[in-house]
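What follows draws every value from the coordinates through simple rules; no lab data is involved. All figures in this text were calculated on a predicted structure; none of them were measured in a lab. Cβ atoms are built from the backbone, for glycine too; each structure is taken alone.
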Structure 1
Amino acid sequence: MRTQLAPSTVDHVVEGIRIRVTILGGPGDGLDGSPAVLLLHGFPTSSQLWREVAPEMCAGTDDDLHVLAPDLVQLGASERTGCRIDLATQARLLLGLLDANGVDKVLVAGHGLGGAVAVHLAALDGRRVAGLALLDSPLHADVWPVTGALPMLIPGIREICARALPVVPWLAERLLATFVGQGSEANGQRPLDRYVEELRKPGAARGLVHFATAVDPVAIEAAWHIVRASAPPTLIMWGAEDRVHNLAYGRRVAGELPSAAWVPIAGAGHLLPEERPERVAEELVAFHAEVAGG
């Protein structure tokens, strides 16, 4: 058993862009060939989405996991570039982040549009993806944009959003509710409140707009077709009460990959890692053990 390591937060510069990543555990001696775990948040969240899941995963395995939870570019504490960074580019930057951390094989878990980034990563370099976990992720052109994203995609209106969201809390709450719902954390607090508060940080609302305008749903679906043709072991988890991408859509995603494990989670909406962190950690640890043992 390795000595338990505290989480560390590191900035890496990949292709000239700064990416913030939280790291738990470590690579060990490299002799067991076990893949690292890459946790990707979606929109409009940050790596804080996994703040309870990642420690729970490591605690459940005597810290025998190497877990990386980055902030996607434009969001969280990563760089806000002021220019378009599409999801395929986000995936390429993450491959560079893995290189910087000496990670070859990885189990990639993505929530929401983070799952779309995970699919792009698998399409770009499937050799490195030992397993793929998708949580409440939109992978088809007919499910994005969701209603709440529309104001951010219209020239003129999106500039107003970037200026107004940090200073008009009720507007931010109404908009973000269409992305994350009104679910609660395990401790009874609303995740929505956290993300409304995060929009008050300098540049956060503008970064949100830049991220939204760079999403290409046709490219996501094309990457999904590539991955499905030669899919790694795949786990699909879905909040049974998800009102952003409902359970029927989750079944559609799972049905397109018959070999995938389909796990609907009762008592959770769209923000599954916030609402049921212990269950998400349990499923990911079991999936990692299955992938590493295979």
Structure 2
Amino acid sequence: MTPMEKAGWTPLPHSDEDLERSKSVPDTPQTRADTYRLAWNDPDFMTRRELRAVRLQLELLKPEMILAERGIRSTVILFGGARIPEPGGEAWAAKNETQKKNLEHNSKYYEEARKFARLCSQQSATSYYREFVVVTGGGPGVMEAGNRGADDVGAPSIGLNIVLPHEQAPNAYVTPELCFNFHYFAIRKMHFVMRAKAVAVFPGGFGTMDEFFETLTLIQTGRMERVPVILFGKAFWKRAIDLDFLAEQGTITPGDQDIIDFVDTADEAWGIISRFYKLGE
């Protein structure tokens, strides 16, 4: 099917046709001028600050259209630290011996993330990979483990990368056709939650906490339907955040803590999701 047939017939030329025609014009000072470029094919124009609203819309639309065309209806999010190594791997982010020891200790979560992604992907296979598709931030660490777990069982997985000074080249296990890159954090975070049926949060730093707390806020305020939110690593998270203290202080409502489940293993986490959605019944 041609692009025209996909888009529906019209007597007017489509943009892809005019793009091809524009390449065959005579080479003159006029046609070489920046002003002559088709506006949407002009990187200098498209990156002007005045066009921020257009770029926001494009970043929302591109992944949304591609995921819809692929038939992906729901996802399972894996959030977690980019710095957590594979067991036996180098703790490349460690700045001292204490950090090296802790990162190596937390490498067990790489394996749990990988196993959890396999469990999600095996369920996803029963819907021809339309439901419970694994999505990560596309980078190293826990994100790599998530995409790798899906790859272990031949399942597709999504990577939502973002342009950063470091840490954010796509890992080798993201399905290439589902590997996206973002400029805007806000649009990237929208794509994480728009199809989410479950959220698994592994030990991580500021980025992981930002993603976790935004999801938590959406559920707490009723802006997002209740889905399982699972924190991997009871000892880690009980020390990193103290929700009981917030409830005691009155800054959250008693019971808000119940939005979250704490686990240590992939099997525990998948059990929570299976019971929530009554899978296999």
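Tabulated data for the structure shown
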quantity	calculated
For relative contact order in percent (Cα under 8 Å, 6 or more apart) computed as 20, the structure of 1, 2 it came from	1
Structures 1, 2, by mean count of other Cβ atoms within 10 Å over residues 116-123: label with the highest value	1
Cα Rg over 2.2 N^0.38 Å - highest-scoring structure of 1, 2	2
Structure responsible for 5.5, with distance in nm of label points 7 Å out along Cα→Cβ at positions 36 and 84 calculated and labels 1, 2 on offer	2
Comparison of 1, 2 - label where distance in nm of label points 7 Å out along Cα→Cβ at positions 12 and 260 is highest	2
semi-axes √(5λ) of the Cα gyration tensor in Å, for residues 108-171 alone from the coordinates reads 31, 12, 11; which among 1, 2	1
With percent of Cα pairs over 22 Å apart, for residues 132-235 alone derived as 42, matching label from 1, 2	1
Among 1, 2, which structure scores highest (criterion: FRET efficiency 1/(1 + (r/R0)^6) of positions 124 and 244 (r between Cβ atoms, R0 = 30 Å, to 0.05))	1
Which entry (1, 2) yields the derived value -13500 for helix-only ellipticity at 222 nm (-39500 (n - 2.57) for each DSSP H run of 4 or more, over all residues; to 500)	2
